[in-house]
Structure P
Amino acid sequence: MDLLLHTFRYDWSMSLVLFGIHLVLLGYLIFRSRYIPWIIGILLVIDGLGWVIDSIGPYLLPNLPLGFITITFFGELIFMLWLLIRGWKLHEPTAPS
């Protein structure tokens, strides 16, 4: 039974690494686009790196205190609020003539 619990924890940590990579890529795309403010893209990249470091950190450096990394979730929160408040007002880009 203990083996199953540890296996779930390892699988969960690796899924958070994939989620962090997803946020880094999403943040990069937002930074490059002109639809969403670039600062939100930077916040999402920081957030994604925080998820990756928080998930891999205990395996690579077990004695390093990483409690401060949990503050990085603000990037996701700001992106969600921006989508709810301003995101529905986006217009389709016009092709240059």
Structure Q
Amino acid sequence: MKILALEKEVPGVRDEAFTVELLRREAARAWELYQAGSIREMYFRSDRTEAVLLLECTSVAEAETILSSLPLVRSGLIAFECIPLKPYDGFARLFSPTL
């Protein structure tokens, strides 16, 4: 199952909390999860500094567990909204005799 994970702002977090060492550990853990196949794609939004991840998991609960292993999540500096995705089935309309 594909899960879209959108980073959410955590109220009250100051920019100073994002130390170089913590960000380095975050990148290292994200790399590990990418290499393991749990995170399939990683992006930053171009309109604000929030991450967008695409995960391959068996459930939203598994995605939440995986994301909770990220140092920034463990530190309470960021959070994610997990959205389960399903395949688009609209192309079937192209081949249906009745619309």
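Throughout, read-outs are computed from the coordinates displayed, never taken from laboratory work. What you see is a predicted model; the values in this text were computed from it and never measured. Cβ atoms are built from the backbone, for glycine too; each structure is taken alone.
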Which of P, Q yields 44 [relative contact order in percent (Cα under 8 Å, 6 or more apart), calculated]: Q
Working back from 11.5 (mean count of other Cβ atoms within 10 Å over residues 17-24, computed), options P, Q, answer is structure Q
Comparing percent of Cα pairs over 23 Å apart across structures P, Q, the largest value goes to P
If mean count of other Cβ atoms within 10 Å over residues 57-64 is computed to be 15.5, which of P, Q is the source? Q
Have a look at P, Q and say which one yields -23500 for helix-only ellipticity at 222 nm (-39500 (n - 2.57) for each DSSP H run of 4 or more, over all residues; to 500), as calculated. P
